[in-house]
1. Out of P, Q, choose the structure whose coordinates give FRET efficiency 1/(1 + (r/R0)^6) of positions 12 and 92 (r between Cβ atoms, R0 = 30 Å, to 0.05) equal to 0.90 when calculated.
2. One of P, Q was used to compute Cα Rg over 2.2 N^0.38 Å, and the result was 1.19. Which label is that?
3. Say we calculate distance in nm of label points 7 Å out along Cα→Cβ at positions 116 and 276 for every structure; which of P, Q gives the highest result?
4. Distance in nm of label points 7 Å out along Cα→Cβ at positions 4 and 28 was computed and gave 1.9; which structure, P, Q, did it come from?
5. Given a value of 7.2 for distance in nm of label points 7 Å out along Cα→Cβ at positions 44 and 68, point me to the structure among P, Q it was derived from.
6. For relative contact order in percent (Cα under 8 Å, 6 or more apart), which of the structures P, Q scores highest?
7. Which structure, out of P, Q, was distance in nm of label points 7 Å out along Cα→Cβ at positions 252 and 284 derived from, given a value of 2.6?
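We did not get these values from a lab; they are worked out from the coordinates using the rules stated. Because the structure is a prediction, the values reported are computed rather than measured. Cβ atoms are built from the backbone, for glycine too; each structure is taken alone.
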Structure P
Amino acid sequence: GATPSYAWFVNGVNVGAPDSPVFTTSTLNDGESVYCEMTSSESCVTNNPATSNAVNMTVNALPTPTITGTLSYCAGDSTTLDAGAGYLSYSWSSGGNAQTEAVTTADNPITVTVENANGCIGTSPVVNVTENPLPVLNLPDTALIACIDEVFEYTLDDTTYDEIIWPYGGTGPTFSHTYTEETMDTVILTVGNLGCYVTDTLFVDVQDCDNQITETKDMHLSLYPNPTTGKLNINISEYHGKLILQIMSIEGRQILDEDFYSDGKLEYSFDMAPYVPGIYVVRVLTENNLYYYKIVKQ
């Protein structure tokens, strides 16, 4: 007839579904049997009601993807997350459609939806990633002065790094080394915090600082008293021309930088009293040469 009625049965029990040729449900379990009885709207019909064949249901489990990977990364970088292998398709909330996805904090919160071979779809729990700042490392731009056969030490202003890697095997906040020859050493330092690393370079100008009263082809120079607790006298003779006179601490902090013109004799006095005790280097730059001299402030 034109308007038959339908009754649906699950495991032989009428489930009271709407009178429809289509049965829709989300509560079936794996292995349950479903069939339909159709009753004709006509009065003279044989085999009325008619019973369909039974269908044994196979209910496939939904996929349950889990996002794995490192949930933090260093500033300026990203981290790669993994939804796991074996799915037909992937759809990340951040826009990707592969098994793995590179993400940053701009993509938070992050999920991935997958489809398995049975056409079932599942979505992962939410994860959020964190951006760790790079450590700040400020080494001097100018070369520091070291003297041959003297212990040279430089201590970082910031000593709170998780990891410090100096050349020559150092791992603490202080770099210590004794040089045996004149050189310009390039000291490469790496520091790290929270797994993030930066590298910078410390330049060490190694000089022979032993001569306090020196005859050179340019001039005669004397420094006294040395050691000193106050006044340092610097006398230069037998030199004609421009020169630059500098005094700096062994850590590279400059306390004097003056231009002079010598007409054959230059006498200059500098007060060291305000400065902390330690080793200082006098540097004389003539038009043709550069000289270093060690002094001790007591």
Structure Q
Amino acid sequence: MSKKMDLSGSWRVRLGNGQAAKSACPSCPAASIFLPNTTSAAGLGERNEKKEAGCLTEVYRFEGSAWFERKVELPYLTPGRRIWLRLERTRLTQVWLDGTKVGSRDSLVASHWYDLTEAADYTKEDHTLAICVSNVGYPAPGGHMTSPDTQTNWNGILGEIALYCYDGVRIADLQVTPKAAKRMLHMELGLQNFGPAREMDVTVDCAREMDGAADRGREADGAAGCAREKAGGDASFSYKKQVWMEAGEGKCVFDVELPQDFPVLPWNEFTPNLYRVRVRVEAEDKDARPGGWDVREARIGFRDLGTSETALYLNDL
């Protein structure tokens, strides 16, 4: 089971000298910032007197390394559990916990995940978490991700900033590929087993969304291990299977055939029919102790892309 601790709120921030960080936090005075935020929106950096006509104008400009720091408690961290930090949207990052460097990430399009477990001291009540964010030194500089024509070369952390504590198992990655013509879901799960080699119970729930929310109401049906939910013409079903998982990291790949009476409504830009897929993985424990479980979700649309000579087709249209 995963437990979540939200880290949004007041942080201390120090701005570097315009270079990518290679060492510990600078000793300059710290300011206060409420995260999630950018340094520009928080009024940090050099005041920009320009008023650009052909692109966006940042009121406060800063390029370099910004150090964000705060005290955190880790009440869920006990031997056998793993604790991860998630930064949903940011720039180049490095993370330290209690002065120990955890690692670095450089993606501009995906969340940054850090496993803090090895750097954490179980005997301490308070911990110091430091995050260095750099908007210089990109592996591939330029482009719309850092351009003043689109979003500026901002510095900061946006979206979710949270700690996740996992007990037994973690779904590290979930890829769902809908195949409308074959009435099938192709599933790829990246799993992490923090215990011994053992069986994992995998449950896949799929439901059509109505006005942005999946229908409720359930009508049990034991055929083929499926349960269908029906309300107002919508439907959902559940699929279960067991997989063997060695200790450590692994990948689970399988296909889920859709029940014959499950309505598959095609997606296009005019009728964007959406479905929500929820995956739960539970680790079995031979000693009858809770083995841990985790859940991930994805939103999908059923569509098939095809070609004929020089034409592109969506759902054969």
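1. Values: P: 0.10; Q: 0.90.
Of the structures listed, the value fits Q.
2. Details: P: 2.19; Q: 1.19.
Attributed to the structure labelled Q.
3. Details: P: 6.7; Q: 2.8.
Going through P, Q one by one, distance in nm of label points 7 Å out along Cα→Cβ at positions 116 and 276 is largest in P.
4. Values: P: 1.9; Q: 3.5.
The read-out comes from structure P.
5. Numbers: P: 7.2; Q: 0.9.
It must be structure P, since only it matches.
6. On the way: P: 10; Q: 17.
Largest calculated value belongs to Q.
7. Numbers: P: 2.6; Q: 1.2.
Structure P accounts for this read-out.
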